[in-house]
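Enquirer: Next up, some structures in structure tokens.
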Structure 1
Amino acid sequence: MANVGTGKYTYELMEGWGRLPEGWTLGQTAIVTDSQDRVYLFNRSEHPLIVLDRDGNFLTSWGEGVLTAAHGMFMDADENLYLPVINSHVVLKYSSQGNLLMTLGTWDQPSDTGWSGDYRDTVQRAAGPFHRPSDVALSPEGEIYVSDGYGNARVHKFTADGRLLFSWGAPGKTGPGEFHVPHGVWVHTDGRVFVADRENNRLQIFSPEGEFLTQWTDLARPCDIYIDGDQTVYVVELNALVSILNIEGELLARWPSPTGTGDGDGGHAVWLDSHGDIYVNQNQEGRRLLKYRLRG
């Protein structure tokens with residue numbers, strides 16, 4: 001099996017990892033792992049919430065007929081799941097057993113942003129929650145941040161019980177706080193908010209109040225972010241695959257897609273387990289899920 005990365009950040013690609021029941025397919029996928037290293041896949045298929053063990057064996061599934069359009073996912077310290085149902089314009093909070101706990105937004109009622117429906121076009125105006133929300137993250141205090149997303153150009157901040165506090169962002173290509181597909185969001189332990197501004201090829205970093213702090217630009221359509229306990233930042237990119245950086249934005253390791261051209265078939269979602277192994281959703285039919293085992 002091929003190794004990738006360098007030094008401490010060397011990994012082995014686990015070929016063929018992940019086994020589903022016969023006849024099942026895995027669609028576009030978001031990924032989290034729990035305290036037992038079970039792997040949760042929120043995906044666009046007839047079986048939208050699939051759970052595997054660390055070895056890739058199928059455990060269970062739920063959400064059929066309800067979770068109809070997966071995009072992004074977050075698991076909190078109590079192992080509750082936050083799931084953007086992108087085409088229904090809501091974010092749902094579930095227990096890890098599949099019990100609905102909270103709904104943010106109104107089903108099938110997008111906010112008015114004048115968006116054309118093509119991700120290559122910026123929205124005409126920013127608006128409130130939601131128009132095709134893309135990802136969720138929680139602060140250490142339990143506040144909820146939602147990147148919104150394909151049909152909007154904003155980040156929304158909610159209280160832990162779902163009350164909207166404020167939003168920030170505007171459509172644009174270069175300015176601080178301008179977004180073109182804010183695709184992924186992560187809140188660091190110090191409260192800083194990292195946003196994957198995908199079509200602008202950058203991460204933007206904000207204070208908890210939405211004040212622009214800085215940006216990282218050496219990225220190829222970044223989609224998702226994970227920051228581990230050592231303050232190492234893992235970014236997956238649609239036109240690449242994985243970039244690993246320190247908390248100051250300095251590159252530590254990088255590798256491309258194992259099967260693609262690097263033009264839209266790279267990484268779409270990322271999460272790590274307690275062993276430091278990396279799980280990546282590859283944006284390519286027939287190659288949706290990659291696991292990289294830490295060797296360094």
Structure 2
Amino acid sequence: MEQQQVQTLTTTFEGHAQQTETGVEFWLARDLQHLLGYGKWDNFQSVISKAKTACEVSGHDIADHFADVGKMVELGSGSQRQIDDIMLTRYACYLIAQNGDSRKQEIAFAQTYFAMQTRKAELIEQRLLETERVQARQKLSATEKELSSVIYEQTGGNHNFALIRSKGDTALFGRNTKSMKAQWQVPANRPLADFAPTIILKAKDFAAEITIHNARTNNMNQESEISGEHVTNNTAVRKTLLDRGIRPESLPPAEDVKKVERRLTSSEKRSVKNPDKLDFEGDGNE
């Protein structure tokens with residue numbers, strides 16, 4: 001997500017924020033529906049329902065964060081009618097985003113925006129980038145696990161999986177895993193991928209996905225076949241990167257992904273531990 005887009009989304013979300021008389025920030029669900037890319041109110045209500053359940057499970061009173069209200073809307077005839085709406089605290093919005101369709105770009109942004117107390121776009125952007133890297137690392141781990149299973153299923157053993165993966169690294173970086181670990185100062189007992197930048201994680205994942213597809217499609221039953229396929233795919237990915245001016249072995253290492261993951265988890269817990277409440281008197285109906 002580009003910085004300009006992040007700033008635009010930040011401004012848009014802030015522009016729809018309102019305050020109670022006691023200064024508690026809130027959003028109206030009808031506004032949030034469109035901000036999160038939902039066209040139908042019924043579909044959005046199902047997400048709100050899940051968020052309410054999550055609120056209750058987390059030990060917070062639903063009424064403190066979801067308050068039913070009514071508002072008047074203009075009809076085409078010039079008359080007005082009242083429709084149902086919901087006042088949502090920042091915490092409620094965060095829970096809605098967490099239970100929304102993660103394929104929507106608006107949801108990805110909102111998950112970070114509402115989890116953070118700050119409104120500085122550059123910090124939101126940094127957290128989005130860190131989240132993207134953690135997810136890319138998790139995706140690569142899952143893909144490599146699947147590749148290991150494919151090798152076992154089709155060859156009867158996968159004891160050479162580590163060697164196959166290492167050959168893929170050599171094809172991608174133009175030097176072996178041990179050399180890259182030394183360059184990036186990666187501890188001997190840690191995977192190289194834990195210190196790889198996001199683009200390399202995605203490159204490795206793409207090459208491995210192609211290997212899995214072709215190994216299955218072509219019914220490869222020799223480890224040497226799959227190994228050769230993996231080298232070919234990593235070589236092709238390397239060529240693509242080089243053609244775009246990216247030399248994998250020249251990229252600097254990224255921060256230990258485990259530290260990044262712990263920091264994100266800790267930050268999220270702090271942000272939602274004591275959320276603001278809708279503390280006005282009455283039942284919330286207007």
Structure 3
Amino acid sequence: MSVMDILDKRAAFSFEVFPPKTDVGMEKLCGKGGVLEQLYTLNPDYISCTYGAGGTNVGKNLEVLDKIVKDGKTIGVTHFTCIGNTKEGIKEQLQTYLDHGINHMLALRGDLPFGWTGTGGDLHYATELVKFVRQEFGDKFTIAVAGSPEGHIACRSLEADIAFLKQKQDNGADYIMTQLCWDMDQFRYWLDAIRAAGIWMPVDVGIMPILDQAATINMALSRNGCVMPRALCEIISKNWIFPNPFVKDPFDADVEGKKASFKAAGIEYTINQIDEYRACGINGIHLYALNKYDDVAYIAKAAGLLDLI
């Protein structure tokens with residue numbers, strides 16, 4: 001069964017994990033009784049695994065996906081970028097994935113490493129990657145592509161970004177996995193706009209649980225340029241850790257109390273946002289697990305996501 005078979009029938013529910021850099025991290029994620037095996041108990045339709053920053057840590061990415069395929073509890077989806085890749089290298093790597101039983105991918109340009117002005121490879125955009133994969137592998141891969149409800153930060157306009165998303169569809173993409181977006185008015189506008197542009201692909205919405213101040217701010221501003229709505233800003237402000245949440249040893253007298261209060265409010269905010277997304281008629285929720293179980297399991301259960309299956 002493919003992800004498209006599921007999306008044709010009902011809304012999907014899935015997780016994203018990342019490849020740990022250390023053996024200890026790998027054991028926590030992939031070992032007996034680890035996070036992956038815990039996530040399986042929630043019956044996700046698929047689990048995707050990212051690359052490291054700039055396309056690094058590919059070996060660990062494959063190791064994580066091998067575990068998912070071997071366990072046979074859900075579909076494994078690999079992220080795949082253009083960063084530093086030749087066409088021949090892309091062919092070899094994708095054939096390796098197929099040889100390992102991994103036939104779903106999220107086709108990305110990829111975040112450029114610090115100081116880079118281009119991908120450093122033969123392909124420069126996800127539109128080219130989708131076209132290349134279809135030319136070389138036909139229908140062997142189910143291909144997801146990224147959608148940016150606020151527009152990709154490197155794109156000249158939202159309209160141009162939507163045009164490129166349409167090009168990804170025309171080049172053979174199957175469905176959309178959205179980038180982080182907390183601005184629900186903007187998301188609704190974007191959803192109407194892509195449908196008006198003739199983009200019929202199912203929309204699977206990426207959700208990052210709001211659990212930590214620094215991580216939330218970093219995710220919004222360091223790569224994506226996301227709008228942070230007033231309600232979310234209030235949660236941050238009311239629980240602000242002085243001098244700021246990025247300091248390793250803050251002088252705030254109530255650091256732990258504020259972290260706990262922020263996390264509780266952030267979880268409630270995340271659950272409410274999932275409700276709003278589902279009310280838009282989207283085709284799935286893709287929850288960033290952050291290589292943890294307890295918090296995302298609580299969110300999934302409280303949001304009613306387990307009832308999708």
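Enquirer: One of 1, 2, 3 was used to compute mean count of other Cβ atoms within 10 Å over residues 193-200, and the answer was 13.8. Which one was it?
Expert: Working through the options, I get structure 3.
Enquirer: Another question, then. Looking at structures 1, 2, 3, which one was helix-only ellipticity at 222 nm (-39500 (n - 2.57) for each DSSP H run of 4 or more, over all residues; to 500) calculated from, given that it came out as -13500?
Expert: Label of the source structure: 3.
Enquirer: Additional query: Please compute distance in nm of label points 7 Å out along Cα→Cβ at positions 9 and 185 for structures 1, 2, 3 and give me the label with the greatest value.
Expert: Largest value of distance in nm of label points 7 Å out along Cα→Cβ at positions 9 and 185: 3.
Enquirer: If distance in nm of label points 7 Å out along Cα→Cβ at positions 105 and 153 computes to 2.6, which of 1, 2, 3 did it come from?
Expert: For distance in nm of label points 7 Å out along Cα→Cβ at positions 105 and 153, the value 2.6 is produced by structure 3.
Enquirer: Further question: One of 1, 2, 3 was used to calculate log10 I(q)/I(0) by the Debye sum over Cα atoms at q = 0.08 Å⁻¹, giving -0.49; which?
Expert: 2
Computed from the coordinates by the stated procedures, all read-outs in this text should not be read as laboratory data. What you see is a predicted model; the values in this text were computed from it and never measured. Cβ atoms are built from the backbone, for glycine too; each structure is taken alone.
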